[in-house]
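Colleague: The data blocks that follow each hold one structure.
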Structure 1
Amino acid sequence: MSTDKDASLSLADPHPVGMNSGQKMGLTLGILGVGILFLALFGVVREQAIFLWLSLISMLSGGVVFGRSAYLESPEGIKNTGIWFDGLSARGVIGWSFGIILTSFYVLLYWYPAILGLGVEGAPNTGLVALFDPLSMWIKGSPASQWFVYGTLYTVAILSLGIKFLLKYRHNRYQKIRTIVVMLSQFILAYFIPEILEGMNSEVAYFDKDMKNMWPLNYDFFDGWHLDAMTHSGNYGMFFLVLGIFMFLVFTPIITYFVGKRWYCSWICGCGGLAETAGDNFRHLSSKKLSAWKLERWLIHTVMILVFLMTAATLYGYFAGTSEIFGLDIYTYFKKPYGFLIGSMFSGVIGVGFYPLLGNRVWCRFGCPLAGYMGIIQRFKSRFRITTNGGQCISCGNCSTYCEQGIDVRAYAQKGQNIVRASCVGCGICSAVCPRGVLKLENGPEEGRISDNPIIIGNDGVKLRF
């Protein structure tokens, strides 16, 4: 790692330096791409392919140009300067503005798609959705929906800012491989292949085609309409039905035992992919307070219990041929509240829209039921751990500052204790920013995962606690 002065600057640096000309050019390209989308939303730009490609290419190239200028032209080493305008921090004017724009977009996406231009009752698309019709027709042979628009922008964000992430962490092999896998997973498994399958078989449009989106994260997997769509869609549907059951029931526990939850949360998941790329500059905003940790444990396990109860009620109604359980309407009292509060508000509006205010892993840390499910396995029955060497820790605090899950990594490092936490997503950034190589991500025997004899650094030197 570089020993230059900037390499030791914290993400929370209250006085970031100004942007250079290359960064300004990258930001300008990004704004141009987003600006075209805004013009399309208000009907100023018509649905012509040239404007769509100009927007997508501008956003993609903006992230690349910005990343090259911010990181490639300086010595290797983690630094987060030059991201914001002079005097404006992440939680300042830019952060609030960005948060409001993202939140507004999610509100329109979930509840007011007609404002985005989605044609209703057979009417043609207009506005922003119509802008994406040429791309949708090319990929799957049908007009775009608001979800196609969302999926495209989601993928562009991960690809563009993923390249920036690669340039920023280019000194770390683990980060480079992980980020490339995240980018390919989003583009191939979550976007391109599912859309092509839908074009080949129109019935596939009625169920989730994302090969890596499994229950309980995909909470409507066992809904009656979803089960009927899969069972009535021939080999395609049965493949996704069997794959979905196998993934959460067999594959997930086994792979989590060997490598921890990082295989999904930091390598495969679309939510995690967006958090690691588009949300990288906000990772320091995650609360490290004890109260936040307590809230995290209660909230994520409460959501996990709720999705279990909702799924049980849904399956009972499906196989019993009824819409009620214990005199309560299943849709009104189970599915609708969960879908609105958790599936829409929490995971979408708050989970992404609040990146600039609460950090980039709000949903992953406090709400994702799949993360909670794998977290239990990782905490009590897994070979994964982050090992520490307290004798070399200089208490710089980089590891804790950069932890997007709010873990006080430095406290573990100072004691020489292995980090075994249910919430850890194994992103490895704490290890990447450590100037002394104190932290290492490892998979080993279960025995000795939790250090009983940590290293203690005190006034009387370094010693072991027995």
Structure 2
Amino acid sequence: MSKGLKVAVVAGGDVGGTCVNRGCVPSKALLAASGRVREIGDEKHLADMGITTGGVSYDRAKVAAHANNLASKVAKNLGGSLTALGIKTYMEKGELVGPTEVKLVGTSNTIKAKSVILATGSVPFVPPGVVQDGKTVFTSDEALKLEWVPDYLAIVGSGYIGLEFSDVYTALGSEVTFVEALPRIMAGFDKQIAQLAERILIKPRNIDYRTNVFASKVTPGIPGVKPVTIEMIDATTKEHVETLEVDACMICTGRAPYSEGLGLAAANVQVKRGFVQVNEKMQALDVNGAVIPGLYAIGDLNGKMMLAHAASAQGISAVENICGHEHILNHDAIPAACFTHPEIAMVGPTEEQARERAKAEGYEVGVSQGNFKANSKALAEGESEGIAKVIFRKDTYEVLGVHIVGLHAADLIQECSNAINAGSTLEDLAMMVHTHPTLCEVLDEAFKAGLGRAAH
């Protein structure tokens, strides 16, 4: 609207989609509530500050209502914002009948436009062999409703979603076992950060794990009567290795693009593994790789970076390009976070990925770090576990990536994202003044260390 365009939104059932209704927003509400249960229940941590409590209890239904009410409120506010902006919202699902024409499913109405942006997001991916009942075998969609807290829960997959829910469930009293198909837990994270996160977030809690195994068959149970059975096979040999019996099983094996039933074939859209193929301007490509005029795809649907804020950034980029202002998004500058306690956050490539790029392009990578253990604010909070790790080019001091595990990492990463997007070097960053005493001094220490300087 701010660009002077006339806009309509085909919402497909709910305003806000996954993020608001079944993802980022309600999950943060659960993490906020369960995090307080963990904190108030940590007698030693509080005693070290001279605090004694009478213990902690929680009301599951009210915790669940907190998440549901937040999602409803944000969705309502978002809908109100669209109306206030003069944007027409259609609640039906949309289906392409041409590159720039959308049919409202279940009606005879179509909407014609100069440009169409596909932003249908994704749904939880459930592997073959897994039978869901929504109660004892479920995905994040059901977990967010928090209808019960199982005593013993298996989580299949140890990525962002699995880690966050392990944090929620263990804080509320569950025991957790991760089932991970890859050789190491948290395989998508920087290796050093994953190892430290395991020491902070896994080992001190009622969590164990199996790695290099597939959950080849998951059979639902009956709460309090019959366990869920998880048959596991070796990821390499495919031989049966163990059958796990648990109270419930949460499937966190990633997300699949919502691309079925969109009429993509009618617009001759190129699709690979369900993802709509786009160029760097978010323009959809046809089966021959040519741009389809007027059609764009953003967010989880194109698979470039499956994060809500990445989708927003891609949407802004698409609108700029629609208006003739060429814009190409730097995905290496988009941060990500896992909202465990403490948090994990990152921007840019992992150290392993950065070294591969450096080898291919002919430069050397440097790595420096700052420690929460040396930070006055973290020590004051009694939460001094963690590091900030900076990856940079040794020849130019260009910042390539930053990975943080520690208190409020998700907030700290923004400075690093801005630096990468602006092309700031370690020489620039090391001379910038950071407030004392704050957690951001951990980054100050890391920036200076990359130049061989000491922060103190």
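Any read-out appearing in this document is the output of simple, stated calculations on the displayed coordinates, not a laboratory observation. Remember, it's a predicted structure, so these values are computed and weren't measured experimentally. Cβ atoms are built from the backbone, for glycine too; each structure is taken alone.
Colleague: Work out the source of 3.8 here, i.e. which of 1, 2 gives that when distance in nm of label points 7 Å out along Cα→Cβ at positions 167 and 383 is computed.
Modeller: It must be structure 1, since only it matches.
Colleague: For which of 1, 2 does helix-only ellipticity at 222 nm (-39500 (n - 2.57) for each DSSP H run of 4 or more, over all residues; to 500), calculated from the coordinates, equal -9000?
Modeller: Matching structure: 2.
Colleague: Looking at FRET efficiency 1/(1 + (r/R0)^6) of positions 151 and 239 (r between Cβ atoms, R0 = 35 Å, to 0.05), point out which structure of 1, 2 has the largest value.
Modeller: 1
Colleague: Supply the structure label, taken from 1, 2, corresponding to semi-axes √(5λ) of the Cα gyration tensor in Å with the calculated value 35, 31, 23.
Modeller: Of the structures listed, the value fits 2.
Colleague: Given 17, 16, 7 as the derived value for semi-axes √(5λ) of the Cα gyration tensor in Å, for residues 103-158 alone, which of the supplied structures 1, 2 does it correspond to?
Modeller: So the calculation was done on 1.
Colleague: 1, 2: which one has distance in nm of label points 7 Å out along Cα→Cβ at positions 263 and 399, as calculated, at 4.5?
Modeller: The value was obtained from structure 2.
Colleague: Using distance in nm of label points 7 Å out along Cα→Cβ at positions 295 and 423, single out the structure from 1, 2 with the greatest value.
Modeller: 2
Colleague: If we compute mean count of other Cβ atoms within 10 Å over residues 335-342 for structures 1, 2, which one ends up with the highest value?
Modeller: When mean count of other Cβ atoms within 10 Å over residues 335-342 is calculated for 1, 2, structure 2 comes out on top.
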